[in-house]
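Below are structures written as structure tokens.
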Structure I
Amino acid sequence: MGTAFDLVVQGPRIDDAAIAELARLCSATGSRSLAPGAVRFAGARRDTAVADACARLELDCACVPAQKRLEDYGLVAMDMDSTLITIECIDELADIAGIKPQVAKITESAMRGEIDFGESLTRRTALLAGLDASAFERVYDERLRLSPGAERLIEELKARGIKTLLVSGGFTFFTERLKARLGLDYASSNEPEITGGKLTGRIVGPIVDAAGKAEKVRAVREDLRLAPQQVIVIGDGANDLAMMAEAGVSIAYRAKPVVQQQATYSFTHVGLDGLLNIFL
């Protein structure tokens, strides 16, 4: 016999008519509510019509092995900018410097996979040369916000003994504060060079780019003695694809099309805690 699948559908809201339509399309043997706006259909059949219907209804859908549980995983790794948090920190630093359009354009191009991330970070950081280091504190205090569902997800992961890794092409000022604030187990990112209280426009040490992210996920996974199938990675940009390939499950969170196409599941309408509905 093949693997039995359940269909998990979730979004801001889902009414009875939508539940009935989706149950028919996936030939479900039963359904149950998981939370407001989330339903699990048992014995689901894979069908492109289901995905089309969910897109029309503004719902995220995931066809998952029926017996998979969150406790089957030992590590959840996630990107920072536009994933764990709602902003791109370097773009906000650029805004304070008065050059946000120039920097944001490079950021977008890198996230779509049009230019190498390492090159994009070098170019963006160079544009920040001369910026007062106090801008980091301003961005953290005034602009940085956690993505919807972030705290609930992390609390649940910690309660179940699942390790957490924040791995970012951004800056350590932000990753280290988020690590302490949320009680994350590991964090890895880039260190900007600061001299005389101002950014020099250079990075200290090797750049944490796509390959660096993948290497960090692999190193933590091996340190925890986990198989790739026991790892979940969440990201949004092209530079997250390499680390996603190190995991058994990858989640494209409000991601660029290139990432949605290659990820195991995509979250467009729900928060990060949508992961809890997929793996009960």
Structure II
Amino acid sequence: MNIGFIGLGIMGKPMARNLIKAGHQLTVYDIIPKLVTEAAGFGAVPGKSAAEVAANSQVTFTMVPDGPEVEAAILGSAGALEGAEPGTVIVDMSSISPLVAQKVGAACAAKGIEFLDAPVSGGEPKAIEGTLAIMVGGKKETFEKVLPLFQALGSSAALTGTVGAGNVTKLANQIMVAVNIAAMGEALVLATKAGLDPEVVFNAVKGGLAGSAVLNAKAPMVFSRNFKPGFRIRLHQKDLRNALLAAEGMKVPLPFTSLAQQVLMALMNEGRGDLDHAAITTFIEDMAVVQVQKP
């Protein structure tokens, strides 16, 4: 299949590579020319604009930071919608506001273009492995058409509702991840302050009810002081901001989400916005004046 891919950053680049590995012809574009050149190095065809990418593709993916970038990449001048032909599909895999996803979906429908919002969970490691969890909103028949491509990118892909539902599901995911990391940080700081080896505590609890994929992935990063971003604090803050805005519109109180978002904002103000979100733990460490490490 002829595929387009727009957005070749920390997530998009390995995703594009996996589509090529699956045997698809890929035309790519990014506003940073160096990233397009790098993608050409593993077999992608460079595109000069998002519109050109979509014009050459049966399915066009976008993977960019937030709603304004999605609107620019799809609805803007020389955007994907300008080049896409009726009957083709645009799939936005960015994590954005559900309202923006619905706006983009409506614009695509007006031109006869199918649209799915399909944000992902798993960060850079799972993007590289091709084992992302993909949460999709849109029509069932469109989802089934794109499903073989999702299977090249992830270990699971679930249709959760109409357009916008994928991003509501992703916001729910991001709430659970952020609050989980914050709780992990508090627990490990407490154990360290008490004179225990936090890694021993981690190994003691991970097989019980407190165990989680988040704990298994993020606790070892804290022990090793490795905060190389698989998912950046500033992007998680953006997701929680979108969750709070959506919740406000539905009059849903999210007290713990609000607190986690404030922690992320504080870390951004301290220059830690490009660290992995495992560094939420450092906020607790600073308050307790202790670092999670072996005694």
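Every read-out reported here was derived from the displayed coordinates using simple, explicitly stated rules and does not represent laboratory data. Nothing here was measured: the structure is a model prediction, and the numbers come from that model. Cβ atoms are built from the backbone, for glycine too; each structure is taken alone.
Brief remarks on what is shown
- If helix-only ellipticity at 222 nm (-39500 (n - 2.57) for each DSSP H run of 4 or more, over all residues; to 500) is computed and equals -16500, the structure in I, II: II
- If mean count of other Cβ atoms within 10 Å over residues 4-11 is computed and equals 25.4, the structure in I, II: II
- Which entry (I, II) yields the derived value 1.00 for FRET efficiency 1/(1 + (r/R0)^6) of positions 12 and 116 (r between Cβ atoms, R0 = 30 Å, to 0.05): II
- Once percent of Cα pairs over 25 Å apart, for residues 76-203 alone is evaluated on every structure in I, II, the highest one turns out to be II.
- Given 12.2, 37 for Rg and Dmax of the Cα atoms in Å, for residues 100-163 alone, calculated: source structure among I, II: II
- Structure (I, II) behind the derived value 14 of relative contact order in percent (Cα under 8 Å, 6 or more apart): II
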